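The data blocks that follow each hold one structure.
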Structure I
Amino acid sequence: MTLKTRGVTYDVGTPTINGGLTRETLPLHLVEQEMQAIAGELHCNAVRVIGQDMGRLKMAARVASSQGLDVWLSPTLHDADERETFDQIMEAACAAEEIRKMGTQVVLVIGCELSVFMSGIIPGNSGLERLATLSDPSRWTEDFFAHGLPLERLNTFLARTATEARRHFAGPITYASGLWEDIDWDNFDFVGVDAYRDASNASRCRDVVRNYQIYGKPIVVTEFGCCTYVGAEDQGSMGWMVINRNSTAWCLSKPLIRDEGVQARYLTEMLTLFEAEGVDGCFVFTFVSPSYPSSLDPRYDLDTASYSLVRTWPEGHGTTRLQLPWEPKEAFHAVARFYGKYVNTQRIEERQG
């Protein structure tokens, strides 16, 4: 089988739990250097650009296009209501059409796990509160069903949003669904799923991915990843919850053993699974996490709890990369090897042809 789309997510700045953005600044020269690494060293042929600010999204998309990368434009607006989310997606649809007309292959991703990240579907003041409610049936009070079944409301919103987005954007559209979301995929060109393996689904992960074939559409894993410590492979999408954000300087909430090999093995195993199951494409989460910088003091080594393929260092520390605030982790090289085999095969075929 062949992974046609081989990508990584690229965050231009999303809201954090305590306020602010995951990337407070994003200069053009840094985006250019990072997209060069994504295309040239990581051997990606696509990038899923996520974030809140439309100006940053468009800038990163244009830079990615200049590196020959397909762009999956994925606007993110945490804790917004349906109207605010709808308006942002329409703005993104118009931006995506501008980029598409420049000759770039663009896919519009109209939201990510909105049952949790958008307000109004499941009761709760934040994504964490809504996730806790979703995970605990004892919390399913009258408020939970106040406006009908949550996933029915989500599908109604997605159907309306997809229809309207197509009025502005002539390219393919998908949605990044959580494993708990039963989506009506008739409205989309790709089945999109955030497929994190953890201890609860490890034994049936292959079947979970395979079951999406019933929709008869190309399957793209819009997110998957692992943090960088012993035991992170069992935590899946919740691996980042080991950070104490109540302290003045964020620190790890408990002692962890940093292990880049855990992350590298997890990603390689998942890429192998996706390839074997005929998945059309996938996006590793994530390229860089500046809000989770590393430290020589293990208590403050936030990169241990990050999904990033590169290790960010505080300003002034210095890295192996000239003028860059990060250096590749073992996971970076593991993904580069996996994606690189496609590039090498293509070169051999071109020489033989």
Structure II
Amino acid sequence: MKKKLNILLISPDFNYCCGRSKYFYLLCKYLTLNGHNVYFVTNGGDSLVRLNNFVVELTVIKRLHSLNPFHAWSTLMQLNKIIKCSSIDIVHTNHRLTELLITLLTFFFKCKAKSVITVLSILKRKYGIEYKSKHIIAVSQSVKNNLINVFSVNPDYITVIPHFIEDVNTINFRKNKQEKRIIFSAGRFHPEKNYIVLLKAVTKIPEENLKIILVGQGKEKMLYEDYARINNVDLEIFEPRYDLSELFSKSAICVLPSRIDPFPHFMLESGIHKKPFIGSDIDGIGELIIDKINGLKFEDNNETDLSEKIKLFLNNEDLAVKCAQNLYGTIREIYSPDNIIKQTEEIYFQALS
């Protein structure tokens, strides 16, 4: 029997509309179910209530990622206290600043807890002080390549362990019976997610009588609303929420038009809900989606190509069913909690050895 560990997970901005938060929520849940003692630190967020369903020791540090030296020192002291009082074995982070704080604890306070960081982003800006852990989890090969090529991280320190997802009770794909067929997506309203190209694509196929539903928040919300109003696109936007199953059940197609996306959780959600998925041919999307096998890919930022792929699914139900079922099967087999948690635990024990 493997040793049960005391694990400190640290993740900022614990929100519903955040793939990073969903990843750490699942770590909290399934590491706890595996018998480990899990401690969680965050600066807050709209989805802390999710942690009430299982036993996790929660600490909220409001200025967790403040660059103010006094705030950083206070955070350092609080983390040091948690690590010592709870005999923490592993500190698992997902942010460069938090990783730096743990490095400082090790250097100045002889902290014995081992550092593991999951990298969920593709970044370009270098500070020269990041990714110093010898145990780095990259959620996709694209992320690993970024760490090697941009940040000169030793490849031996990096293990690719993807995002994962729980299975859900869902129905098999069936043609949407509503007056309008719904295209659904969820994520940050940020230029990286590029939802404007989805709106533009729909204007090219008015004969299909489509409605777009987006769940999220961010600085581009007004841009989407203005474009939809001016171009007569039927758009409905919902605030982030815990359960998206009702919106998935209503949708005919799920689309993710990102320009940068390491390994999107929404892609996994679409598959586990047995929905036909269309994504841009970039990064982690391209690593999972095989065109016309388990989804469709369109050329990055090309609204004409996206409109053609939407029409292909809408007018070819056999292809849509095949892709949806294949994606569901792949996700259940490879991206299950049992599979990913086992790999994550192996990283922990490697760090301790």
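Can you spot which of I, II the value -0.48, -0.88, -0.99, -1.14 was calculated from, given it is log10 I(q)/I(0) by the Debye sum over Cα atoms at q = 0.09, 0.14, 0.16, 0.19 Å⁻¹, for residues 89-256 alone?
Attributed to the structure labelled II.
Thinking of I, II, which structure, once FRET efficiency 1/(1 + (r/R0)^6) of positions 49 and 313 (r between Cβ atoms, R0 = 41 Å, to 0.05) is computed, gives back 0.95?
Here the read-out was taken from I.
Can you spot which of I, II the value 5, 24, 32, 23, 12, 4, 0 was calculated from, given it is P(r) over Cα pairs in 10 Å bins from 0, in percent?
II
Computed from the coordinates by the stated procedures, all read-outs in this text should not be read as laboratory data. It should be emphasised that the depicted structure is a prediction, and the values quoted were computed from it without experimental measurement. Cβ atoms are built from the backbone, for glycine too; each structure is taken alone.
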